[in-house]
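Listed after this line are the structures, all set down as C-alpha cells.
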Structure I
Amino acid sequence: MKAIVFPGQGAQYPGMGKSLYEENPTAKALFEKANEQLGFRITDILFEGTEEELKQTKVTQPAIFLHSVILAKTTPNFAPDMVAGHSLGEFSALVANGVLSFEDGLALVFQRALAMQEACEINPSSMAAILGLEDQVVEQICAGITEQIVVAANYNCPGQLVISGSTKGIEIACELLKAAGAKRALPLPVGGAFHSPLMEPAREKLQKAIEETQFNTPICPIYQNVSTTAVTDVAEIKANLIAQLTAPVKWTQSVQQMVADGATEFVECGPGKVLQGLVKKIHPDAIVSGL
C-alpha cells in the first residue's frame, strides 16, 4: 500500500516550484489563482526571493502548501491508499484526499500562518531539537520544569524529539537535557513555540475558521498528528485539526501506525526530502521516494 506524506515548515528553499510553474499549464494556473487569492505575488518570493524572505511564517506556510498541493494535482495517476502531513503538511494532505478544496485549504493555511505569527509576538518563545535521548526522558525533564512552559512538540523519529516553550523554558530544558546525556540540544530558527500551550490564541482563531469551512468525505484515510490513527470521519478530522496547534506532532507514531495498517511505500509530496529521511529512521524497511 502507498502512503503519500506532505512536509511542514522548514522544507522550503528558494526557487521551489519554479520549474512546475514554467512547464505545466495547470500548475501555472493554480499558482496564479493563489497570487490572486492571497493579494500578493507569492510566486515572486517563491521563485526569486531569498531564504530570509521565505522564512517569514506568513510566506513559508502557504508556500510549502502550494508547492505540495500543486505537485499532487499535476501528478498523473495520483492515487494514495492513505495520507499524512507533518504539522502544516496536514492541510496539504487534506486537499490531496479531497476533504478541502484548493481555495479553502489555502485560506485556512494563510489564516493559520497569520494567527501563529501573532501568537509568537505575544510571548517570546522558541523550539529546540533534542538528539540522542529516549522520548520518555525528554518528557520527564520537561514535566519537571514547572516555573516555565516547555513541552514535547514534535516526535520526528526515534532519538529526535523537538521541544517547544517559553524562551527561558527552552534554555533551562536544553541545559538539563544535555546533562542527562542528550547528544545535542539545538535551538531552532523558528518564530515561536509551535505545538505548545503558547499557541492557544492562534488555536482559537483557527477553530473559528475551520468550523466555518466546508469539509468533504475523504477519498482515503488520513493519519493525523494528534490521533496517529486512520481517520475518515469529517467531524473527527476537524477536531484533530483544531487541536493540532497546541498539541504535539506524533509523526513517529503516525508512521508506525501506517506501517501496521499495511503501508510499504512512502512517497513525499512537496519540497525537500525531510520526511523520506524520518520515515527511513522510523521504519528502515520502508520504500521511500519523492514526487
Structure II
Amino acid sequence: MSGYEDFCIRLELLSPLGTRMTSDTLFGHLCWQVAYRDGPERVAEFLRPFAERRPPFVLSDAFPAGLLPKPAFPRPIPSSLPLDRYGQAKRWQKWPFVTVEDFLRLREDPAADIPPQPDPWRVAKIPHAAIDRRIDTTGTEQFAGQFFVTEVCFLAGQQTVDIYCRDFAQTIATVVDLLDRVAKTGFGRDKSLGLGQFRILSCQSWPHFAPFPGADAVVSLSTCMPAREDPTEGFWQLRVKHGFLGEQASANPFKRPLLQLEPGAVFACDGQIPPFLGRIVPGVAPGMPAAVQCGFALTVPCRRNWSP
C-alpha cells in the first residue's frame, strides 16, 4: 500500500462542540452516515478493509487551522537554565501545538529552535438542573437537587479546523460526502441542542507530508491504538477514553475504557516508513457487540533525534 494522496479538509465551526473531533470519533460518525445512506447491512462491507488492515483512507484529528500537534521528540532540559530560558523550556513542555510551517521544519530537523503555540481550545462549563419531563419542572424533593455540569469546547479566535485525510483508494469524494452529511445533522454530544454544527469550507490536495531522504521515524497526527506489528521505540502521551455509543444505538451506551496514544507520538522505523499505524479495535461496547473503534493513525515521515 505505497500509493496514496493526502488532502486537507477545512471546516468552519458554527457552534461549540460537545465532543472533541478526534480521528476515532470522526470515523464513527462516517460509519453512521453509511448506515443511514446505504442501510445497516452495508456498514460491515464498509468496515471490512479497515478490519483487514488495508484502510481505503485514514483521518487525522481536527486541529485548529494553521496548527499541528507538537511532535513528542525528547528534549533534555539541563539541571540549570538561565532565567530567560526557563520560561521557554516550560512552554515547550506544556504548549501542545506548533505552526504548520514549524512542524514541517521540525520533521526534518528535530533539534530546531521552534517556539510552541498555546492551546486555542477553550472549555466552558454549563450548569443545569435535571428536569422531570412528566411535570416539566425539577419536581418534588425526591427528584430535586440533581444538578449537573456540562462541558463544551470552542476555539478562541478563528473558528476553523483542519482534518487531514490520507487517501489510498481514491475515496476522498466519498469521505467529503459523508462528512457533509454529518454537517447536516451535527457532530457529537447534544447535537440536537445545537452543539457540533459546522460546514465544509474546502478540500485541497496536501503534498507537504511526502517522504524525504533520511527519514527514519514517523509522527502521528491521529488518535492511535497500535497494532501488534507497529514499531514500539518512540515517545508518546497516553490518555484513557471512556466513550459512548452514538445515535442511541443501545440501551447500554457505555463503551469499555480504551488506552489511546495522543497525536504527536513519534516512533523510530527500521527500513520502510509506514503510511499509517494502528488498527480497528473490536468488542468495545457490551451493549453493541458489532461496534468497533478506529485506532488508525495518519503518519508523517520525520527524522528521529535520539540514538537507535
Structure III
Amino acid sequence: MGEDGPMSQVALLANPAARSGRAAGDVQTVVDRLGTRGVEPFVLDATSAREAASAAADAVASGVDRLVVFGGDGIVQIAADAAAGSDTVLGLVAGGTGNDAAEALGLRVGSLEDRVDRALADPVPVDLIWTGERHAVTSCVAGFPAAVNVRAEAMRFPRGPSRYTLATLAELPGMRPGRYRLTLDGEVVELTAAVVVVANTAFFGGGMRICPDADPTDGLLDVCVVGEVGRLSLLRSFAKVRTGAHLDHPDVSMFRAAAVGIVALDARPGLRADGEPFGSLPCDLVASPGAIQVAGALTAPPGRA
C-alpha cells in the first residue's frame, strides 16, 4: 500500500498517560492529521496496559490494515506483540518519554504531523525478540539498568530522558554485579556482570546507544555485557553509552547470536524490556526475523557516533 493509496481500516492506539499525561492533548492532533490524509481511524480504548493489549489484539484479529500507535516504548511493545506474524502494518508515532524504538527506526524526527505522515508510509519488515510467550521490540535488560528503569518509572520529575540520568545516580550506591550463565546459540558462558542487555535495536534508556551496531533486520540479537566493575567505573561507562563509546571499555564484552538464554546464578532475577516489566530469569530469548511490518522504518544501524 503506497503512502497516498487507499486505507480502508486504520485503528489508533494511543497512550494519553505518556509523558506524565502531557500526551493527552496531542491525541486529537494525531486524529486531525490522519483526517487530513483521508483517514478516519477507529480510536481504541487504552486507559491501562491490559486494556491496550486487549484492544490491540482484537483490532489485529479483526484484520485491521494498519495499527497506528501514539506513545512511548511501552505501548509500542503492546502493539508489536499484537501485530507480530500478522498482515497488520504498524505505524509508530513517537510520543512518550523514551521513544527508543522510534529512534532506532528513524521515526522520531520532525514535527508530530510529520511523524503521523510516516505512520502511513510503505511498510518495512522488522525483527522482534521472542520469549516463547511475548515479544519485545528494542532490548531485554537484566542487572543495574533494570533497577534504574524501575526507579525512573516511579519518578514524576524531571520529564524526558534526564529522568533516567537521575535514576542512575540514585541507584548507583546499591549496585552489585551478579553472576550469570549465558547460552549463545548453544555455547555456554558464565560471567560476573553489572549489566546484561540483549538487543534487537541500538538504543535503550532514553537514547543511549547500548548496542550501536544492532540491526533489526539481520535475524540476530546483539548482547552487551558490562562486567565486574565498580560504581565509579560503571558511571563512567554509562556516560559513554550515549555515543556508543563504551564499546572500547575493557570490561565491556559484545556477543551476537540468534538465540540467547540467561540464567541468574546469584544476581537479581528481574527482567525488563522496552522499559517495562518483562518477567524474570531464567529466560530464553530468540530473534524473530521480519515479525512485524513497520511503516516508513529506516532499519540501517545508526552506528557509533
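Readers should treat all values here as calculations from the given coordinates under stated rules, not as data from a laboratory. Since the model is a prediction, treat every value here as computed from it, not as a measurement. Cβ atoms are built from the backbone, for glycine too; each structure is taken alone.
Looking across I, II, III, the calculation of Rg and Dmax of the Cα atoms in Å, for residues 179-274 alone that yields 12.8, 36 traces back to III. Of the structures labelled I, II, III, which one yields 2.1 when distance in nm of label points 7 Å out along Cα→Cβ at positions 251 and 267 is computed from its coordinates? Derived from the structure labelled I.
For distance in nm of label points 7 Å out along Cα→Cβ at positions 123 and 235, which of the structures I, II, III scores highest?
Across I, II, III, distance in nm of label points 7 Å out along Cα→Cβ at positions 123 and 235 peaks for III.
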